[in-house]
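Right after this note come the structures.
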Structure P
Amino acid sequence: MTTIVWFRQDLRLADNPALFEAAAKGPVLPVFILEDPERSGERHPMGGASNWWLHHSLKALAKSLGGLLLLRGDARVAIPALAHETGATAVHWNRCYEPHAVERDTEIKAELKQQGIEVNSYNASLLHEPWELETKSGGPFKVYSPFWRAALQEPVADPLPRPEKLVIADLPNTGEQIDDLDLLPRSPNWAEGWEDLWQPGEEGAMKRLQDFLADGLEGYGELRNRPDLPNVSRLSPHLHFGEISPRQIRHETNSVEDAEPALKKDGAKFISEIGWREFSYHLLYHFPTLPHDNFKPSFDAYPWRASETDLRAWQRGETGYPIVDAGMRELWKTGYMHNRVRMIVASFLVKHLRLDWRHGEAWFRDTLVDADLANNSASWQWVAGSGADAAPYFRIFNPMSQGAKFDPDGAYVRQWVPELAGLDDAYIHAPFDAPDKALIKAGVTLGKTYPHPIVEHFAARDAALEGYEAVKRGGEAAA
């Protein structure tokens, strides 16, 4: 009585309902399928950084399981074929919520049932299913705060342990080797050194959580906004690939709070960040065009600019605004960017440069190891002003004051923009305002060793506000 367990975004053994229930029945045949985005209908495929992480996460999972069948192809074909080939009597998986995945899984479930094969799917990646929370009028939430208040009122199951007895069935010899999936960058290897920064896999995820709870939780409510300090969890890539679950994070955090009640406020703030992820999935499930269409149709009237030159400068961290450039360089060098800086660089792209938020979503999706379709889309639309519960478009971050407030000593900028390291604190976030004497002393030559600003802040702000007027007029016309 073999059960196929189809791994997707749940690359762990603990708190894995599909694996737990399958292992209780008998032998398990674990499989991961690398799908071709064009054939699967996935409009927003994983980027290079996520592929790097996936390679290492799959290696860790195969080691933990003691065996993992790797296939390449269309899951609509591969899963029924594998069940037929192996004589499996059941197929289990944990649910995904991306639009193409919902459609795909529905088709596969119908096909398997038609063949007389038992199919079971489970929630393994959210505290609550997207359809479980509704407004008082019965529809989906469009504002985060009431969504999270409602979520906090609902019980959450304790995380499941690893299966006590896990028997891996004989794997067919038709599988691929991990290197055959070609997930790693080759020429050039732009991820060189990432193995020293990250530990993909379930073990690395739990270690990262425990280290954060021990050393980073205290003061998190305030210090999480400081990119120069270590008070962030960096769990997002582990969460995206399901190496750890929200239930586990919540459970472990609550245990620390129970032991140290003084940490309850910081713990609640930390878990509320999980809440934004939950809200993003709620939005994606109910509004599946979120990754590519403005959530607010009035933003279709916004007069976006088109400038490959400015987009490239932003991508390379060569805008002339140090906090923006530091964030974009951290992203390229590590596959990660501090969340406060993500908001700053996103605001700069859509409000200073007036480039379509979709350019930013695509770049983040390619370069972030935690590129999550729901979170990435919802967050970019939030910053742009076009999304649910969005920041007002007229709130335009000043990159100089943001840098001074959240990187007061310039440590973050000096780390990632070393050509400015010699500047005094007074000018580290605005080298273009520094007197010649200060620039010469620091060895900075604007336009040569560090670029002039590609846009002037106040002029850009005025232009962005003019664009917002077009959105308002469009909305009034639609009304």
Structure Q
Amino acid sequence: MSFQHGVYGSEVPTSVLTPVEVNAGLPVVFGTAPINLASTQEYVNKPVLVYSYHEAEQALGYSDDWEKYTLCEFMDSHFSKFNMAPVVFVNVLDPKTHKTTETDKSIPHANKVSKINEEGILLDSLVVKLSEAGQPLVKGTDYIASFDENGKVVITAVEGGDIPGTQTSLVVSYDKLDPEAVTTTDIIGGVDGSTGEYTGLELINQVFPLFRMVPGQILAPGWSQDPVVAAVIKAKSSNINGVFRAISVVDLDSSSEGADHYTKAPAWKNDNNYTDPLQIPCWPKVKLGDKVFHLSTQVAGVICKTDADHDDIPYVSPSNKNLQANAVVTESGAEVSLGLDQANYLNSQGIVTALNFTGGYKLWGNHTAAYPAITDVKDSFIAVRRMFNWINNTLILTYFENVDDPTNRRLIDSVVDSVNLWLNGLTARGALLGGRVAFLSEENPTSDLLAGIVRFHLYLASPIPAQAIQFTLEYDVSYLNTLFAAA
């Protein structure tokens, strides 16, 4: 220590830590996108964080053909219908492998303009000739190629180029996206043994390292009705980066091969193992105008909007909150009209649905997929399960900086005091009924302390949805005496 003469000051870290904010409902969505329409084809098996419809369209492209391009459904719903952000998208449609080739196709040419009446064309692969035997024309010199508002390629002759004004047809060759070549294997993904590259659902572990945001919901609309995909999503949601937890919002198959009637849905759910506390199973689909949405897509929007209305604390159930829908349909498009008793039957089997009872179509159901087999409140109620996830994720991020600190009273008191202050604040806001943390000797044996393991025990209770409000009506005969009261 250097020689000192005088008065000096120093600082120590604040003993009470401020909790790190966690995005409770951040959706991470897997599927396919018309990547040929994007400003770059960079986002193939690579997570992209977007905050607006425009950003999503620039990064991934957009098409109204949601059967082929499943991510576009979520873009439309989340940004246009619910006005929520952000979202992490993962597109698995790879233009290098999921493509077909068209060779020497003749198309009409009139008034210096031609149109290729197909979607999915990879513009960089386009070759334009005057005839099959002709030489390729030069892009930018002889013609300009661009996409119209419907994703079709328009070829315009350049003045002074080699396309004669009298030309009536052009011959084109190109590659185009083949979204039908994408399979559940691509959605599930894996790790390349030689390159170490991650694909599909394995990329969930890259979300936090890339964006410093913890996934709150994992979805794959259009794919999650496949039990194998749902099983992998379930596995990923319970162990993100080895420490975090999220919920998986999945759809039950509402086709004739699955459950096209509400009475079939519970059996299909159980037979295909949609039974995990971290799953929210949805049945069937919803419709707004001429657009049909997987219910999981709109559930994500409802969850995010509900969280946003309550300071991003997920203690309020998404049930009985408005959907953006004016009909309920099955996979075939047949309309479904559920009464309260029928919707409650689905709820009693751990399935959320859509109900048009009062105030328009609303999401209906409080229970996770684990119900009714599991009735533990933290695993059976969606709102309670999400609160446990959120508290777990928040504690991990807040106290990760204390890992490897000396195990002494200062560390223990700092954690206990900080967590108790935080829990008291949540209680005061109504997000918890109560909560406390304790450092218990019986949970910290000497052998664990010698191994550097320190355990804190949290006791907490989050509000349970008031899903059944009952009134008892009784005729009180004493009020007959009012008939004899003086006028």
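Quick note: the coordinates plus some simple rules give every number you see, no bench work behind them. Just so it is clear, the model here is predicted, and its values are computed rather than measured. Cβ atoms are built from the backbone, for glycine too; each structure is taken alone.
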Value 2.0 of distance in nm of label points 7 Å out along Cα→Cβ at positions 98 and 386 was derived from the coordinates of, among P, Q, structure P
Suppose you compute distance in nm of label points 7 Å out along Cα→Cβ at positions 58 and 354 for every structure in P, Q: which one lands on 4.5? P
Computing FRET efficiency 1/(1 + (r/R0)^6) of positions 50 and 298 (r between Cβ atoms, R0 = 30 Å, to 0.05) for each of P, Q, the value 0.40 comes from structure P
With relative contact order in percent (Cα under 8 Å, 6 or more apart) derived as 17, matching label from P, Q: P
Looking just at distance in nm of label points 7 Å out along Cα→Cβ at positions 66 and 306, which of the labels P, Q belongs to the structure with the highest value? P
Origin of the derived value 28.7, 109 (Rg and Dmax of the Cα atoms in Å; candidates P, Q): Q
Among P, Q, structure where helix-only ellipticity at 222 nm (-39500 (n - 2.57) for each DSSP H run of 4 or more, over all residues; to 500) as derived comes to -6500: Q
